[in-house]
1. One of P, Q was used to calculate helix-only ellipticity at 222 nm (-39500 (n - 2.57) for each DSSP H run of 4 or more, over all residues; to 500), giving -13500; which?
2. With relative contact order in percent (Cα under 8 Å, 6 or more apart) coming out at 11, pick the structure among P, Q it was computed from.
3. Looking at distance in nm of label points 7 Å out along Cα→Cβ at positions 15 and 31, point out which structure of P, Q has the largest value.
4. Comparing distance in nm of label points 7 Å out along Cα→Cβ at positions 55 and 79 across P, Q, which is largest?
5. Of the structures labelled P, Q, one was used to calculate semi-axes √(5λ) of the Cα gyration tensor in Å, giving 44, 23, 13. Name it.
6. Compute distance in nm of label points 7 Å out along Cα→Cβ at positions 47 and 87 for each of P, Q and report the one that scores greatest.
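Just so it is clear, none of the values below were taken in a lab; they were calculated from the coordinates. Since the model is a prediction, treat every value here as computed from it, not as a measurement. Cβ atoms are built from the backbone, for glycine too; each structure is taken alone.
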Structure P
Amino acid sequence: MLTVSTTVQMRQRGAITVPRELRRKYAFQEGDVFTLVDLGDGVLMLAPGASRVASLSRELSSSLSEGGISLEEMLQALDEERERYYHEHYVQPRTLPGQ
């Protein structure tokens, strides 16, 4: 069993081998896609799967251009929806004295 951290070596063309124990534990296969996140100061995080942020931004961009909606219009609609949600869920209706 591996501990929380392990040492790996970068090889030719930047290849890093994920240790066998981890590949088996998480069923990683050749060709699997990972997201590499730069946390700063030389600290990197490797997560299985493609970043959802990139795919969501492509979907949003496509939807905006197909619908003829500008980014400003979308942001305005989001602000209005956020305000409506806040009032529906967090603002208590005022009661008049004697009611």
Structure Q
Amino acid sequence: MFACLGTQLSVGTISRKVLLDLEDRYIPLKKIRKVRGKKVKPIWMTNKALSMLEGKVKFTKKYKNNDHPAVKAANRSVTKEIKKAKRNFEKKLAHNI
């Protein structure tokens, strides 16, 4: 297949095209769940955890520095709330089985 081509550039472009074609053909795209144009939160996530996550993103954009005390506090509180939500969801799931 590559024997008739003389330059490495053409071999590289052809192999890239082959890889992209294989990627399009065999790797499925992940579908984002949406309802009325809005992303759907994961089943385990509570509304409180979601709102805290949005606040964390707001702080990160505002200060643009992960070492800022407000950003660190937001990161800690969001991590804590997410762990709590996951733990609570698993408890409810185990209780219903």
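1. Structure of origin is P.
2. Only structure P yields this read-out.
3. Working: P: 1.7; Q: 3.6.
With respect to distance in nm of label points 7 Å out along Cα→Cβ at positions 15 and 31, the highest-scoring structure among P, Q is Q.
4. Checked P, Q; max of distance in nm of label points 7 Å out along Cα→Cβ at positions 55 and 79 sits with P.
5. Derived from the structure labelled Q.
6. With respect to distance in nm of label points 7 Å out along Cα→Cβ at positions 47 and 87, the highest-scoring structure among P, Q is P.
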